[in-house]
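Asks: Multiple structures follow.
Where a number appears in this text, it was derived from the coordinates with a stated rule and is not lab data. Just so we're clear, the structure is a prediction, and the values are computed from it rather than from any experiment. Cβ atoms are built from the backbone, for glycine too; each structure is taken alone.
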Structure 1
Amino acid sequence: MESDISNFWSPWVTNTMFSWKKVLGFATKRQYEKNDTILWNGQIVDELYYLDEGQIKMSYLNFEGEKKSVWYIESGNTFGEAPFFLGRECSMLITCERDSIVYAFDRKVVMEIILHNSEIMVDMLTRMASKIQTLTRQIYDLSLNSPKMRLYRMLYFMSQTRPGNTANISQQDLADLLGLHRVTVNKLLVALKNDGIIEHDIKRKRIVVSNPSTLLELIEREQNT
């Protein structure tokens, strides 16, 4: 069971692509403050981006202006690959969760780098394959698992992978990631908090999984019902 959970999809893209550090001198450095927008949905993307410091959030924006969080990009990763290589408009809203430093590579530079640096090419393909795998697992989870199972699995995954068993995430963002209504997530979190399984600070947008073993038992019980 634990190995299955460890392979659960992660909304945090974390693995650092060190090879890009070697070519930052060919890019344009840009600094952003928390909550700044890097890319708007519908914007033409002519650059490939590397997040050197900070954290960004990728969200879908509907016609009513409502945002639905999809995942978070940690420092050391590229982003914007799909619209850049497909030559299409950006389909997501990309904003800064923290003060961030981003390097932007124009199209000509990217093509030169790819042609002459196999390490970067492999890193890029590996990262894109990882994102595809994450989306596939997310679709499976949304299609086949109950709301309880989705939340329990996500919280247990956080307890095994996030520093201090802690995730700084709002109820709304958590609901978006899991395809649930915020009220549903709130009720489930309150029940877990009352049972001493998590600590939940709504104002600070922080969830701490204080009893992972009991949470794992709940997952196994839910799976067998």
Structure 2
Amino acid sequence: MKAEGVGQADLRIFAESSSVNSTPLWTLGTSADGDHQGLNTYLRFDSGAAPLVRVFTTNPVLDNTWHHFAWVDQDGVVTVYVDGQPDPVEITHPPLVLSVDTTTLGGIWRSTPSHFFTGQLDDVALWRRPLTQAEVQQLMAEGPVSGPFRIEATTVEGGGVRLEVSVPAATGDYRLEATPTLTAPAWTEVADATVTGPTDGRLTIEFNAPAAPHQFYRVVRR
């Protein structure tokens, strides 16, 4: 992102809100007084309790310079990464009680859209799990994942299986995992799998055919 925080009072870069209730709200944006170059966090629960108010990054994010920013929340313990490095700010919050249904970039979308900020955003992505620092740095260097994994070809021959898999990143270390069921799956790495690539955006994975009547597989980036 690239924006100047000083002079932009109480504006939002990212927000999660409700279309039917103005109380629950989580936002990242400028300070209420427009007097800070750190990124400001605000969190308010359904009850109206606000465990996070005016919590700023220590490092400048809104100084009219391009910065990469990542918010990683691990069960209420937040690590904020600025340009791939953990920010010194310490952020924790109780379990979320937040009934939101709308995600907005550059403002807040409720019954009346508001709090629009002036600046630039690029390569925004949301993840369903916490990222590691290595993953944050990879995203900073390469950008968000460009597309899903896709099996291009499957060959079963002589007791072996060969998969050709398209992957979204040009580089990386991948592994094959398996589980016998998708109901409460227990994913484990396939020990005899040989993974080659990626070359031209494609992996080759070879492994022994399973003895079980059926097995489910997934490709995971280490």
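Asks: When P(r) over Cα pairs in 5 Å bins from 0, in percent is computed for each of 1, 2, which one produces 1, 6, 12, 14, 15, 12, 10, 9, 8, 6, 4, 2, 1, 0? Intermediate values should be presented prior to the final figure.
Replies: Details: 1: 1, 6, 13, 18, 18, 15, 11, 9, 5, 3, 1, 0; 2: 1, 6, 12, 14, 15, 12, 10, 9, 8, 6, 4, 2, 1, 0.
This value belongs to structure 2.
Asks: Taking FRET efficiency 1/(1 + (r/R0)^6) of positions 129 and 193 (r between Cβ atoms, R0 = 41 Å, to 0.05) from the coordinates of each of 1, 2, which one would give 0.95?
Replies: The correct label is 2.
Asks: Looking just at relative contact order in percent (Cα under 8 Å, 6 or more apart), which of the labels 1, 2 belongs to the structure with the highest value?
Replies: On the way: 1: 21; 2: 16.
Between 1, 2, the highest calculated value is found for 1.
Asks: Further question on the same structure: Once percent of Cα pairs over 17 Å apart, for residues 33-72 alone is calculated for all of 1, 2, which comes out largest? Walk me through the intermediate numbers first.
Replies: On the way: 1: 36; 2: 39.
Top value of percent of Cα pairs over 17 Å apart, for residues 33-72 alone, among 1, 2, belongs to structure 2.
Asks: Of structures 1, 2, which gives -1500 when helix-only ellipticity at 222 nm (-39500 (n - 2.57) for each DSSP H run of 4 or more, over all residues; to 500) is computed from the coordinates? Don't skip to the end; give the middle numbers.
Replies: Details: 1: -13000; 2: -1500.
The value was obtained from structure 2.
Asks: Okay, next question. Given 15.1 as the derived value for mean count of other Cβ atoms within 10 Å over residues 161-168, which of the supplied structures 1, 2 does it correspond to?
Replies: 1
Asks: Still on this structure: Comparing distance in nm of label points 7 Å out along Cα→Cβ at positions 57 and 209 across 1, 2, which is largest?
Replies: 2
Asks: Work out the source of 21.9 here, i.e. which of 1, 2 gives that when mean count of other Cβ atoms within 10 Å over residues 153-160 is computed. Write down the numbers at each step before the final one.
Replies: On the way: 1: 21.9; 2: 9.2.
Label of the originating structure: 1.
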